[in-house]
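Structures incoming, each one as structure tokens.
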Structure 1
Amino acid sequence: MRITLKQLAVFVAVARHGTVTRAAQELNLTQSAASMALSDFEGQLDCLLFDRIGKRLQLNDLGRKLLPQAINTVAHATELEELARGHGDKVGSLKIGASLTIGNYSMPPLIATFMRQHPQCQLSLEIANTSHIIAALEHFELDVGFIEGFCHAPNLEVIPWQQDELVVFSAPSHPLALKMPLTETDFADAEWILRESGSGTREIFDNAVIGRLPHLKVLLELGHTEAIQRVVASGLGVGCASRLSLSEALASNTLTILPTPFWNLSRQFFILIHRQKYRTYGLERFIEHCVAT
């Protein structure tokens, strides 16, 4: 059996994109060359690694089992080439995933300072809710993830990172903003504008508040914190978000914080890495940079 790195690279790219066409574009190959490499790879293994669903290729059970080893083999080979060329300290490319609060507020300055230290690196940032980032890491679509919720996936290593705090807020003209100090019962009839289920922010909020209020009235569920802030600033309902995301709105007095010492809204940010992921020089340096900052 003579499996080539080209075959492995094509297999990994097809698994990532779901089509031979997009895999070929990523690897700068012709579609026929990529298709032949994949066919040769499956032929040498004497088994199929994908289910053909229309024009898309979806990993089958065997393909999913082989993917981590293929990814790591390609990563090892790439790093070996860099060492041979005298570029063993080169970061290369990294695919980073972050949930919305981290991706919009914490990650941009971290990436900027890292890229100044490593100007030749190629970083990409995917911002989505916590459940999406976890799923992408499980399918090896990302090198590392940063989330603001909990992760229960056994195949992902969870590293505690930074502390954060959620706060309840409203427009300054909202009746609750005019009634200080507040008690828990003051929120009995509040109308809430919240993040969607699957987000880390919503998970922390639900854990802290559900069961404490007899009837939680969720008026709107929105996928972006900025949209929630705009709706609440218009005077409709109250919201809950990271204090990190509210600095501009608080400074301009378009929103105000409603103190809720009776609820535990503190939370932990986490770094996630797949346990089978090969940690390249670049990945190790980026994680060290984030932990040290």
Structure 2
Amino acid sequence: MSANGAAPAVEVRDVSRWYGDVVAVNGVSFALEPGVTSLLGPNGAGKSTLLHLMAGFLRPSAGEVRVLGEPAFGSPDVYRRIGLVPEREAVYPFLTGRDFVLLSARLHGLPDPGAAADRALREVEMTDAAERATGGYSKGMKQRVKIAAGLVHEPDVLLLDEPFNGADPRQRLQMTEMLRRMADEGRTVLFSSHILEEVERLGENVLVVVAGRLAASGDYRAIRQLMTDRPHSFTIRSSDDRALARALVVEESVTGVDLADGALRVRATELAAFTTLAPRAAQSAGATLFELRPDDESLESVFQYLVRR
């Protein structure tokens, strides 16, 4: 249950999915509340399988997937409230962009499919190209028209598989703003991506899937903070790097100091403690700090660590 006592928008309970001897998803459990969550993992990790399980396209081999309080598989009422944007280029090249989105609106039985299609195309900024055949679209344009088809019925839960593929920087910014707006409206958005800076920027809540298992979940910064079996790394620039290095190397929490390329590379066991220790060490060394930057607080560092362990 969520904090207000309501069922989570999406609940995955000890779910596995296998194909013969191949295990794609193995004992995964998590719950999603309204907002934006990112699904991160290498190719073949099971991300697409998880998205199709939540969309109700696949039956779990074991466990249970519930969306909006109902079983995801075999529930037409749930399908009407879910939008899925697949990774593959699932567009018909002979249809115009508007026809493609209109087809989705009609399949959902919307009372005014034309108006719904036009609204969805405006949402993804594809109105100007709506009457062109999708076969002539760029990869980024195909992505946007797929998203329009996925949200034409205004779903409560939107699942997107690699939605930023092929998008240029302006399109990524527009898509980021659109997904944030949907989250602000109380919808649940889950997207997978290999573009780590987009994941870091858009979804602080992260699900990391490795080899079919859930390796970590939560705020990626909090996940990194819990990693105590290897030190944190910092880059420091100061007015006297050598004096500062001598002051730091005697500290118990500092496990390594290197001076190279006009900067100090320091490894320490505790992130928060070092950010207060470094200024004190600089003061005692008579040095002025110009820069103190953690090198491994990005989502990429978290992901690489979880894949290796």
> From 1, 2, which structure was distance in nm of label points 7 Å out along Cα→Cβ at positions 70 and 254 = 4.7 calculated on?
Replying inline: 1
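Matching task: 18 is the computed value of relative contact order in percent (Cα under 8 Å, 6 or more apart). Pick the structure from 1, 2. Spell out each step's value before the answer.
Values: 1: 22; 2: 18.
This figure was derived from 2.
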> Computing mean count of other Cβ atoms within 10 Å over residues 14-21 gives 19.0 for which of 1, 2?
Replying inline: 1
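No lab work stands behind these numbers, since they all come straight from the coordinates. These numbers were taken from a predicted model, which means no experiment stands behind them. Cβ atoms are built from the backbone, for glycine too; each structure is taken alone.
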